[in-house]
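What follows is calculated from the coordinates using simple rules that are stated; it is not laboratory data. All values reported here derive from a predicted model rather than from experimental measurement. Cβ atoms are built from the backbone, for glycine too; each structure is taken alone.
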Structure I
Amino acid sequence: MPQETSDYYFSCPGLAISTVLFENVGLYIENFSGIPYSESENNTLIRFGKVFQQTYTRFLDLQKAEAQMRESEIELGLERVRARTMAMQNSDELQDAAIILFQQLKNLGIVTGSCGFNIWDNEEKNAKVWMTSPEGGFQAPFNLPHTESAIYKATYTSMSAGEDFL
């Protein structure tokens, strides 16, 4: 503590403190006259402490509700993608599913340059790729060799090693 503060504390006639402790709240008042707080003042402090405890409880409830809401948003996005993929009649519709996937990730606040699906052909060492454009629109499906892109090389290596996530 700075010397100036220390000098002030030691020059005071005394110190009186009242503290109220609840489950998640500690609230105190102090004075430097050395005169203890009255029962009425202490009761007022207790009332304020109870309000702060209620406020903290409400804060925790809101955090929980926000987490549940986020989980609901994720589930809704997953269900939209699931519904689109289950309605597919042919592989060309993967493009529509990629667009829905991109939109749902964007709605959840996940920033991505594009989104899509790759169907890997290990014998040919390439993938057929259905991707959105960076704006989330249609991009024609294309073949991409695993050996031409640093990202695809790393992905192919991880996949070949049996890894589930890269």
Structure II
Amino acid sequence: MIEATDFRNAMSLLTGAVNVVTTAGVSGRYGFTASSVCSVSDTPATLLVCMNKAASSHGHFIDNKILTVNVLGAHQQHLSQAFSSKMSPEERFRYADWTELKTGAPVLEDALVSFDCQIEHIQEVGTHTIFICRIVAIQHGQHDQGLVYFNRGYHHVGHRVKQAEIT
């Protein structure tokens, strides 16, 4: 049996893009910071998003059945921190400008890229819920430097490394 602490320590070495995942509905706008987001398929365009069931906004994502994955740029660490803090949902959204695409979920105007999605499948596994999301719209930003989380800290990426030649 793998101990939870050992697993968390090992996973801290798996680099992940930093995202603010948002939803909206009759009860308001909600969002959280996530690094557990990945591509599932390009046909149809589908993402997987993991969310802790203990998150205060968890039920709103399930009820709304929509979300937007806003991939943060290197200049947006403050947003990651705001959306992972104890701030109220209203306070979190004051740190940036927001718009909407097709679903009505909040789209960060200055994100590297935003994926506007319908939640098609929900699966609970352990402490988390997995959302399988069909992408219905994409908005690209103007920045080319990404924000990632690695070894329990934020890092910037985007500079190409010269490809090594194999001899």
Structure III
Amino acid sequence: MHAFIDPESRVRDAHHDALRLWLRLFTCSTLVERAIRVRLRREFNTTLPRFDLLAQLERSPEGLKMGELSKRLMVTGGNITGLTDQLVREGLVRRQPISGDRRAFAVQLTRKGKHAFDAMASAHEQWVIRLLAGLSVAERRSLYALLGRAKAAVRSVAENTT
């Protein structure tokens, strides 16, 4: 794994506290994501995008159209097609025709895919628990509440400027 250049290291005391907060959040998120990417590759020989696609399908047993997957994962349709093709070849997902629409189909987890995802999701949960184990229960709850307030504030401003 290459050395991680901490985005927060760019911060100076003269920077606004909002900028310092953003860079700290970004750094924390990046550190967690990198740790999860490494573990997914090492323990399941998979990638975070594949895990994310399987997670979306697990939440929607009836399946999702490719466009909906693209929207939920915020990636291009071409990326979704490539990932789906790989997962179909491995027997983890299937494409099911949608009645009444000859050109559309729903992507669904297969039994093998559900089993594989369940194992990954269980491990993922344990990794996150270990990564945040340095915080007390009270600290995690407080941070969760504060981040909820930050999320609402950011969403409010973002929605009013678009």
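Brief remarks on what is shown
- Among candidates I, II, III, the computation of mean count of other Cβ atoms within 10 Å over residues 86-93 that gave 9.8 used structure I.
- Among I, II, III, which structure scores highest (criterion: distance in nm of label points 7 Å out along Cα→Cβ at positions 22 and 126): I
- Taking relative contact order in percent (Cα under 8 Å, 6 or more apart) as the criterion, the top-ranked structure out of I, II, III is II, with the highest value.
- With Cα Rg over 2.2 N^0.38 Å derived as 2.01, matching label from I, II, III: I
- Origin of the value 0.40, where FRET efficiency 1/(1 + (r/R0)^6) of positions 46 and 94 (r between Cβ atoms, R0 = 30 Å, to 0.05) was derived from one of I, II, III: II
- Entry that produces 33 once percent of Cα pairs over 17 Å apart, for residues 54-117 alone is calculated, selected from I, II, III: III
- Given 1.7 for distance in nm of label points 7 Å out along Cα→Cβ at positions 30 and 134, calculated: source structure among I, II, III: III
- FRET efficiency 1/(1 + (r/R0)^6) of positions 38 and 142 (r between Cβ atoms, R0 = 25 Å, to 0.05) derived as 0.55 - corresponding label from I, II, III: II
- Which entry (I, II, III) yields the derived value -17000 for helix-only ellipticity at 222 nm (-39500 (n - 2.57) for each DSSP H run of 4 or more, over all residues; to 500): I
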